[in-house]
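Values in this text are rule-based calculations from the coordinates and carry no lab data. Source: prediction; values computed, not measured.
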Structure 1
Amino acid sequence: MGDARDPRRGYLEPTSVAAALDEALGDIDALETTERECLVAWLSGFRHHWPDSFDAILGRKGELALECLETRPVDPNRYLKLRRIAIENLAVLV
């Protein structure tokens, strides 16, 4: 959560991303509201802009995560801001 990151730093390693999602979904109710909002915005932006990469990295687990997370209330303005930040960060990694 926060500003977009320096594009020269970071990487998107598929195994680590999938493992992180598995861990987060292991006990989704333990996630704080902010963590859930960030995750749903990131997943949504990833799936919308890079559907092939989303499917290759997260597949059905990613879809199930979005379905579960989207059933919980989110502030629409906060969601939009977080999604834009996620897209900007992902754009240099995917």
Structure 2
Amino acid sequence: MKLPKRYQNAVDFAHMCRYEKIEPRAMAELALLSQRVFAAVCRETYATDYSADPARERFQTVAELAGLKVDFSNPYPSCTRNGREVRLCTL
């Protein structure tokens, strides 16, 4: 049976969380925070009086609770666990 896209996205999200061994709530929060970090970094680039550090710190806190190591070398943060890249599931 073909599922509506909304439900198929939910199934895909659940599979990704199980594959990466991250709680769904933490995965959703990391995905949202990664988008906020990206927006903050873009704003920081063009605004002289703005800092993306608070967004980076929030992302770092949630990632560490999920057992991930974070790299902020790009506008989108990347995460690793045991030397293997962890993909954040974004819808």
Structure 3
Amino acid sequence: MAKLRTLSGFKAQYGDLTLVVVSEFDEWRVIVHAPGVILQGQRQYKELKAKEHALTMVQSYVTEFKGEAAQALPELNWVPTETHDWLVWST
């Protein structure tokens, strides 16, 4: 029987982009998404590295695809994910 399960981690908002880092066993999965956009980052082994990687992904997206000038991102407010933020389908 298939079932859904939640994963714990953190999320932050930058404009219309939502940054999500979640713990999955001994790795952190990194996702950045917005309406019509899903960016999947490289898995990281530490929470801090996962958050830094998410910020790097946002910086690249903003400069390369939105055409905005490169600038330092503001300090983001990372909050714990909620049950509806991240689901994994398992069988």
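Quick check on the output: 49 is relative contact order in percent (Cα under 8 Å, 6 or more apart), derived from one of 1, 2, 3. Which one produced it? This value belongs to structure 1.
I have 1.12 for Cα Rg over 2.2 N^0.38 Å, calculated from one of the structures 1, 2, 3. Which structure is it? Label of the source structure: 3.
Assign the value -6500, calculated as helix-only ellipticity at 222 nm (-39500 (n - 2.57) for each DSSP H run of 4 or more, over all residues; to 500), to the correct structure from 1, 2, 3. Of the structures listed, the value fits 3.
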